[in-house]
Structure 1
Amino acid sequence: MGIAANELCLYVIRPTLVYLNRHCASAEALLLGIAASQSALGSALHDRRGHGLYRIGEHRHQAVWDHFLARDPELASLVRGLASQHAFLGGPHLELTVNLRYSTAIAWMLIEEQATPMPAADDLLGQARIWRQIFHPQGRLRDFTQAWHSCIEQKLPQVS
């Protein structure tokens, strides 16, 4: 069993997006759907495809730092601020598994790096296309929508 969708949104996704100054209902819904599709909201946090809620591979993690965050030191500093002080230096990829806010920030950076137009918060097919493009190229759009329906039982909290 994973994390309750409502709590993941309220205590991890929303505060992370607010901290990064990227908060909107569409971003919340997209990240929640990606977490549902990739790990069933944290039912399993590690497999051959990658680490954490969003199943981010080590190569992609390193690449987003080297090719995207390196161009924006202020943003890189914000993201690095979410990582553990000492653990990040010894095992940066482990942060994707154990640090939910850091992994959420990295997932958002992968999305932002692609400069993909954001679908509406209720556009599941639009979200599924982004998920497939960025996180799971072999995935089927219906895999995303089925994960959304099976993992997210409660209505998303209202954006404040």
Structure 2
Amino acid sequence: MNIQARPYDHPDAVKLEAEVQQEYIERYDGEGDTTPLDPAMFRPPVGLFLVAYDTQGRPVATGAWRTQDENGEGYADGDAELKRMYVTPDCRGLGLARRILAVLEDDARAAGRTRMVLETGTAQPEAIALYTSSGYAPAEKFGHFRDYPDSRCFAKPLTP
């Protein structure tokens, strides 16, 4: 697998974004992720968007982080928010999400962020298992879905 930084509006990112939205719709009874996102949120040094490619050059996974600071939605100064972790169904179970997560954590740490935070939902038990096995602990709810009952938030210190 080849992991590359790409703009959020890159055609491969857009393709996988459509796939992950379809998965959200299926898992959450017709509702996709309506978090307002802009490509500028993922441009270094305030964020990073990754696309992973298989050996044939096909885009098969994404992951990103964006800067968050205290803003009234439950974030804290120094936060990096994990977004758009997705692996195509045919590439799941290969450790790709864990590899992308490690790259994102290292990049956010290098950018001076002190904590990685993320929001997922109860209909994504695989994601919850990945995050908890990677050192993430339940956190007070934050962000766009903080008032949703099936929302779950997690955090992990980004120590040097």
Structure 3
Amino acid sequence: MSAYNLRLATLDDVVDLVRLRRLMFESMGITDVAALDRADVACEAYFRQALPAGVYRGWVAQAPDGRVVASAGYVIDRHPPGPWNPTGRIGYIMNLYVEPAHRRRSLARRIMETILAHLRAAGVCAFSLHATNVGRPLYESLGFAASNEMRLRE
């Protein structure tokens, strides 16, 4: 595990961020190649703007050979303050993916713990994410619980 380098993502990592995000979607069963291709183009443009602006903060894990093999990131959403979130700031964590050959080395846990530490240091006290069945045990072990969220797509 210590041979893997975990670091903040930079513009030099955009291609890997897009690649890993696509692999995440494919692992979730999304097979529409045209939709994935469109998402890749839009996501690359998003990362190129959002990373330097600090809107999206991402982390990557590099294997001993220097190749990026895992990543995740977050954005901070702002909602009206409420009784359980007096600032209204919600850290939305997304894009956690570890290449299959590099799993079972605590990379996902290290990335999640790093992201949560950064969000807490920024004064964020509410966190949200969407979990796959594969990721759910990790998130539960970090204190996440299922919510009553619903979704409408058009």
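Have a look at 1, 2, 3 and say which one yields 4.9 for distance in nm of label points 7 Å out along Cα→Cβ at positions 83 and 99, as calculated.
Corresponding structure: 3.
Kindly point out which one of 1, 2, 3 the value -8000 was derived from, the read-out being helix-only ellipticity at 222 nm (-39500 (n - 2.57) for each DSSP H run of 4 or more, over all residues; to 500). Value -8000 for helix-only ellipticity at 222 nm (-39500 (n - 2.57) for each DSSP H run of 4 or more, over all residues; to 500) corresponds to 2 out of 1, 2, 3. Computing semi-axes √(5λ) of the Cα gyration tensor in Å, for residues 51-106 alone across structures 1, 2, 3 gives 16, 13, 10 for structure 1.
Readers should treat all values here as calculations from the given coordinates under stated rules, not as data from a laboratory. All values reported here derive from a predicted model rather than from experimental measurement. Cβ atoms are built from the backbone, for glycine too; each structure is taken alone.
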